[in-house]
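None of the figures in this text is laboratory data; all of them are computed from the coordinates on show. Values in this document were obtained by computation on a predicted structure and should not be read as measured data. Cβ atoms are built from the backbone, for glycine too; each structure is taken alone.
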Structure I
Amino acid sequence: MFLNLPPVCTIKIFSERGDLIDTINHTNTSGDEAWNSITTYRQVVVSGIYIAVFTTPDGKKAIRKFVIIR
């Protein structure tokens, strides 16, 4: 779950190695977005460190690391 998001942004999720895992187009004014932990290739992600890059339409970016433990 990603919280405190701007109303419109793109969330790109990368593995620690830099592989693109998934892309989410967030367009919800509630400020949060759920991620089902499934890759673009429909595989369940494994335990590890991941990086989320949030980009707004005006080009502002924020980067956050997060951990998944299974």
Structure II
Amino acid sequence: MGKTPIFGILALIFSILGLFIEWWLGIVGIVLGFIGLARNEDKTLCTIAIIIGIAAVILHLINMSIKLFK
């Protein structure tokens, strides 16, 4: 039985929270995702968490620029 991908799971949780609660949680998810990749955890899980975290940050930047130029 393999080890549990704890950093991958945490990365996914923080990245999803980054989408809906605070954008900086997405950055935490990205960092945890890269730590999970470095520890050779589940590559699919970590990659999905990194992509969701990047999406959270990009959506925040789009939202702030819309508010800035309104």
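Can you spot which of I, II the value 33 was calculated from, given it is relative contact order in percent (Cα under 8 Å, 6 or more apart)? Provide the component values of the computation, followed by the final result.
On the way: I: 33; II: 36.
Of the structures listed, the value fits I.
Which one of I, II has helix-only ellipticity at 222 nm (-39500 (n - 2.57) for each DSSP H run of 4 or more, over all residues; to 500), as calculated from the coordinates, equal to 0? It must be structure I, since only it matches. Each of the structures I, II was assessed by FRET efficiency 1/(1 + (r/R0)^6) of positions 34 and 58 (r between Cβ atoms, R0 = 25 Å, to 0.05); the largest value belongs to II.
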